[in-house]
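There are structures below to look over.
Nothing in this text is a laboratory measurement; each read-out follows from the coordinates by a stated rule. Here the structure is a predicted model, which is why all the values come from computation and not from measurement. Cβ atoms are built from the backbone, for glycine too; each structure is taken alone.
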Structure 1
Amino acid sequence: MEKVVIVGGGLVGSLHAIMMARKGFEVEVFERRPDIRNVELAAGRSINLACSNRGWAALEAADMDEEIRTISIPMYGRSIHATDGTISNQPYGLEGEAIYSVSRGDLNLRLIRKAAEFPNVQLYFNEKCLDVDLDTNDLKFQNTKNNRRRTIQANRIFATDGAFSAVRNRMMRIDRFNYSQYFLKHGYKELLLPANEDGTHKLNKNALHIWPRGGFMLIALPNLDGSFTCTMFNPFEGENSFGSLKTRSDVTRFFRKEFPDFFEIMPEVEEEYFRNPTSSLVVVRCEPWNYKDQILLLGDAAHAIVPFYGQGMNAGFEDVRIFSEMHDSFKGDCGVIFKKFAELRKPDGDAIADLALKNFVEMRDLVGDEKFLLRKKIEKKLFEAHPDKWLPQYSQVTFSHIRYSEAWKAGLEQDAVMEKVMNMDGIENKWDSDEVMRDILNQINEK
């Protein structure tokens, strides 16, 4: 039985362990953090997840979709909170289409439990990867509790150890290995909005709530216990920044002014604010994702992105599903699979990184803009009337399995079409006319 080592037992690593175990491999997973089965899940360290079609397809392939749906809440659209307290709703797609809020910790816990059920899977925790010998495929680990070191040899190594991957760090010393990282000027901080006394939600639980304020924003995703995981995205420095909120009174004043309806339901927000850390947001790009047929990067280790399209987990899970399908198609020939997988997925990793950055501007600056909302109304009408000619970019990314790179390219073409439409004289008064629809269809047919 061929032995594979998975470095990183997070979401992508644990799902990949399940898939590889089902193929009959001897699987060893080494995770730097403690065993999630033995620790209390804590808030404030990671943004809640939104599972969409790509994630569900991978979970279905691992026979985990039904179980995960029991801990997920459908969100059918955005609820936009203005400073005057008014709320407007924007559906994500067609009626019934939704993304699903799920706890990162609970999802990881269930995947770890499932992986542990396989007799050919061994899980090791508190194991920090120190180095990889590219010649021998030996990995060096140090236990963070007792400092004991060990060397492990593997036929194949899969690095799913996140944005600051230790395995990728070793690969960066290879000739012609390309790497870049980009930190946003914005960071994030989580806040937990508790449930009502009777356990119900204080906001509509079937929506993703956004308080867009131009250079910063607040979002909220529902949890099963009636609470919401809320995330602030603010600059680190300058006006309305994390750096400007130094005292409890600063925080109270800020929330009362910028998010008054949120402050009404969470007046003790300053306690939660100072309880949780402020974290950075990074985009990682690298190439190649493989080293010969020995090592392969998956998930954030290959393509860490910002969370504004809700696709980080979905993209990582799609990596796992596509690798599994390629493994079957090429009858386990890793000499072919590793290289072909890396070449196939690299453009998609770059595209979803660009899409996520673009969506940050949309969520932060545009979802409350009247002209942007008018454009979305036109696109929705076009999609409903001509679904064979126009699939909105958001639907391509979230509710289909179209490659991210193709969705990115299609979105640029759609932007060009809609820019001309939005510049038509009197578009505000004739947006739903046959004239506008004909103009759009003519532009599409000319391409």
Structure 2
Amino acid sequence: MATVFLGTVVHTKSFGEFESFEKGFLVVDDAGKIIGVGQDYKAWASSNPAQAKGLTEVQLSDYQFLMPGFVDCHIHAPQFAQLGLGLDMPLLDWLNTYTFPLEAKFSDQQYALQVYQGVVEATLRCGTTLASYFATNHMESTLTLAREAVRQGQRALVGKVCSNCNSPDFYVESAEESVRATVAFVDGVRKLGSPLVMPTITPRFALSCSKELLKDLGDIAKRFDLHIQSHISENLAEIEVVKGIFKTSYAGAYDEAGLLTNKTVMAHGVHLEDDEVALLKTRGCSVAHCPASNTMLSSGLCDVQRLVSAGVNVGLGTDVSGGNSVSILDVLLRALDVSKHLDFFKKQNIRGTGVAETQDPNYIPLKYKQALYLATLGGAQALSLDQLTGNFVLGKEFDALLVDVSVVEKPMRRLSVDELVEKFIYTGSDRNIIEVFVAGKRIKQKYQ
């Protein structure tokens, strides 16, 4: 149904450019594409009488605004079943104690369906209109996740995890099995016939794949022009092991396999060397910043400003269940926290800690509008899907959230546009997201 939304509309156009229309408008056609946006609806309707005819009008209240949907660049769908558990452990211990045993259970199709229904429902409830999902080694249950995203109407990249070494005996595959299952999975997703859900090549991380398997996966990605996702430089101990095995940097290990492309997103990037950052920039790769899990699993503090300044695209990831929430809004706040903590370390003599070895008095922490960019358009760019979604540019698909900051507690006074957004970011939750749209279709309404 062609619709015009009348009221406050906000989005970002770049890392440093936030645009808003108070008493503005946004028009969506029957195909779910944005055909009009701006400040003066009457002028637009006068210039586009045929498109304006018969539009359904939605009037927003003074406490509501329309914004692009959230993008989760890195989430482990099966780990939704252990959300909030084991987060006092470092990465490698956590994987062996909690994660590998859990993911091995996904050979059970019924169990997989139950968990995957839950994670898609939860992320949509929290406003995630686009997610890049890791599944498990199991091809059939990973197809279940893809089907569930299609059924519930979420835009998604879905990856069958590949790992043939340095994994427990009960949860490992041969390189041949991994390659065969990956090709079958790609074919299976494409046969679903949904424009919303696409396959993505998913080596778990360099440690869990042989050089031969990484190269085979790079070849598959090139042959079918596919997206790629994995992990990089998350944990210091992990990095040293990777260097010992591959005799190169973490980024170099992926690059030698042809896995660093302009459709690649790497999670974490906490401890990237300068030459690795330069390599990611050269290859057009992106980083999924996962501040919650980086903190929970004691991995470190990723300096987003460093990456952005170097020309690397950055989005946000919940990294469930290393992260403790499926909400990108929560992650957005964590990203702001981490950036402020880095600001402390770079500028202050912290009692009990001391002065940073290398201080930076010119460091500028993230601002909330920049963090909003990371959560929306930045994420879409990181997943190489910004031609379809991420902001409200004409011709893009209408992936959006209708936010109401008065749902839980009505503000004491009328708020400016900036204050509406700030209020939502710093005090909001999924309860304030009253409607969710993907490709123009409403998939959440009120308090469902």
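When you work out distance in nm of label points 7 Å out along Cα→Cβ at positions 132 and 372 for each of the structures 1, 2, which one comes out largest? All intermediate terms of the calculation are to be shown ahead of the outcome.
Working: 1: 3.9; 2: 2.4.
Structure 1 gives the largest value of distance in nm of label points 7 Å out along Cα→Cβ at positions 132 and 372 among 1, 2.
From 1, 2, which structure was FRET efficiency 1/(1 + (r/R0)^6) of positions 260 and 324 (r between Cβ atoms, R0 = 41 Å, to 0.05) = 0.25 calculated on?
Details: 1: 0.25; 2: 0.85.
For FRET efficiency 1/(1 + (r/R0)^6) of positions 260 and 324 (r between Cβ atoms, R0 = 41 Å, to 0.05), the value 0.25 is produced by structure 1.
The value 1.03 for Cα Rg over 2.2 N^0.38 Å was derived from one model only; which of 1, 2 is it?
Working: 1: 1.03; 2: 0.97.
Computed on structure 1.
Once mean projected area of the Cα convex hull in nm², for residues 148-395 alone is calculated for every structure in 1, 2, which label goes with the largest value? Numbers along the way, then the final one.
Numbers: 1: 19.0; 2: 14.8.
When mean projected area of the Cα convex hull in nm², for residues 148-395 alone is computed for each of 1, 2, structure 1 gives the biggest number.
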